[in-house]
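Read the figures in this text as sums done on the coordinates, not as results from a lab. All values derive from a computational prediction rather than experimental measurement. Cβ atoms are built from the backbone, for glycine too; each structure is taken alone.
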Structure 1
Amino acid sequence: MFDIFEVATKKGVLQYRREHFTGLRCRISPERLKRHIDQSIQLPARHEACPFCQENVFTVTPVFPDGNRILRGESVTFPNMFPFAEWHTVTVITREHNADLFSRGQIVDALLAQVESLRYFDGYPSINWNYLPSSGASIIHPHMQGLSDRRPTWIADRYISTCKRYRSKNGRMYWDAVREEERSSERYLFGDEILWSAHAVPVGEREVRGILPIATLEDMEAYADPLAEGICKILAMYRRLGTHAFNMAVIFEKTRTNYGFCAFCSIISRINPNALSTSDSAFMERLHVEPVILTLPEDLGRYYRNGVDETNTGKSEQSV
């Protein structure tokens, strides 16, 4: 499903990885971890003018065409005031402004509110989350964003096209082959119905993918809880590794298909907010669309399997 080309340097081995069917490429340089560019987290103080705090969210945010916002648990959902998609919604996840821990229930509520909001538009939907300014979040208050357009995003289009070509060429489903390979690899983390593994050709640091057994937003409601449980486990692992900021995207097909597309959740860790405003994205990531990664996916798989706290696996509610 992917290939590796290694180059020996004075500091160690540099890997070039390419995913065969999508063409995604990255470079992995584990020696760069020794630079310790990540720093202790510095959370900005509460801002009284935050539009997502309880005293403001019901007066400064817009409403849907029916005149309402979507309320589920602590979450509040409404159209984005500054959209960059044909349909763009926002879900404020918590009442707390500087929340650094999220319960499974909070994430479930936010996911389901996003699903409800995205049903307003018949397009290619995704549910997204930038957490903390170093991940690109313009507002610190935790929130998810739903996007839907008549055309899929670049990454969604790659995988939709890949599924079609793979089925035509091999007579089987692309995601079935991925599941089979990942389940027996060093990258495997946990799960079966939703399989979670460190992605072999990561598009960001410590990328983890969860492959869902559904294709469309229409079927998402039944999987919000197990998806939230998986997200909690990944965020807990990031915390153990010392990182707090992250990006997440859950990508769907527009309609059910016969070529085996599976919705998937992709999460990457980002550098902690810090006084120097150091970022972990530079010209390679933004201009060449070929990210430089520090952590080997196989190492992340081993880290999770060796460090997971098995005592939490039976709990109905987890906080991360």
Structure 2
Amino acid sequence: MYKNLNATVLGISGRQSELIELAMTYGFKGLDIDADDLVKRVQRTDFERSTRFLTSSRMKVSGFDVDIDLDCDDAAFDKALKNLAATVEIAGKIQTHAGFLRLPAATDRMAFPEFFDVVLRRIDQLAQLFEKNNVLLGLGFSTAEEDRQGKQFRFIQDVESFLAFFQACKNPAVAVIIDTYDWSVGGGTWEQLAAIPGTRIANLRIADAETLPSVAQSTREKRQISGTSGTIDNVRFVSVLSKSGYSGPLTSFADASHFAGMTRDSIVAKTQDALDHVLAGAGLPTFTRRPDMITESTAPLLEDIGLEA
């Protein structure tokens, strides 16, 4: 299991080279990328030039958000699926671990049983594309009230319905995103978690909460950085999944509102500390890296490689 940086969820923005440099400076071994931006780069220049920072940094490309709405009409979905092909092909070329896609928490289209079949067919179509390019399709769900607001029919908003949907997916490219906040709020058990093979997990995202809300009271801003309150036992999540054979990315997924007023370096340093704490607590190897340690390290940064931002 390795430390992974998702800058977007932490409220950090920057050029691709800046984010890679930031991740390397603080000892992250992987990062999530903006795949749409990468595709545009490739279209403007070529694949080699557009991916040179990622290649030279030797960072693992852990994943990207799949830009497709599972709750759209058929024509819009077909168009989005066609447009997605180039993105997944490039993701495969840079050995991306997974694409991340959240299942709808609610819909106005139709009731649960009918909508289940519609979304399942769409996931199967997507999975074929991902399987062809050797990239996992990681499915997640949300307990946040914002993702259900104004919708008539509830869909995937707890662990029971999430696992039922996952088990109905037959393509081996389909995997799950384990988000410790949503798993805990959504009523997941340790037994259910341990039953998921490590090879079918796309990402482990960790967060904390002051107190554990019900699904009805869950909001995004309640997601704290791991270790803030200790309400969610993230060490146990890491330990259970490690025993299941999971060796992929470990990502901090606290809400950006908790980092207001902090610099980019401070946010990433605090994130590194949270990830180090759970890895060490689970008995897994980790290494804390600070900017003042770089001169003592043999791992090259972009400036050492001779690449400009």
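As an exercise: distance in nm of label points 7 Å out along Cα→Cβ at positions 53 and 261, calculated from one structure in 1, 2, equals 4.1. Which structure is it? Answer by label: 1. Taking distance in nm of label points 7 Å out along Cα→Cβ at positions 221 and 269 as the criterion, the largest value within structures 1, 2 is that of 1. If FRET efficiency 1/(1 + (r/R0)^6) of positions 85 and 229 (r between Cβ atoms, R0 = 35 Å, to 0.05) comes out at 0.80 when worked out from the coordinates, which of 1, 2 was used? Among 1, 2, the structure yielding 0.80 for FRET efficiency 1/(1 + (r/R0)^6) of positions 85 and 229 (r between Cβ atoms, R0 = 35 Å, to 0.05) is 1.
Among the shown structures 1, 2, from which was the value 1.06 of Rg/Rh (Cα atoms, Kirkwood Rh), for residues 5-180 alone calculated? That value comes from structure 1.
One of 1, 2 was used to compute distance in nm of label points 7 Å out along Cα→Cβ at positions 93 and 205, and the answer was 1.8. Which one was it? Only one of 1, 2 returns 1.8 for distance in nm of label points 7 Å out along Cα→Cβ at positions 93 and 205, namely 1. When helix-only ellipticity at 222 nm (-39500 (n - 2.57) for each DSSP H run of 4 or more, over all residues; to 500) is computed across structures 1, 2, the figure -12000 traces back to 2.
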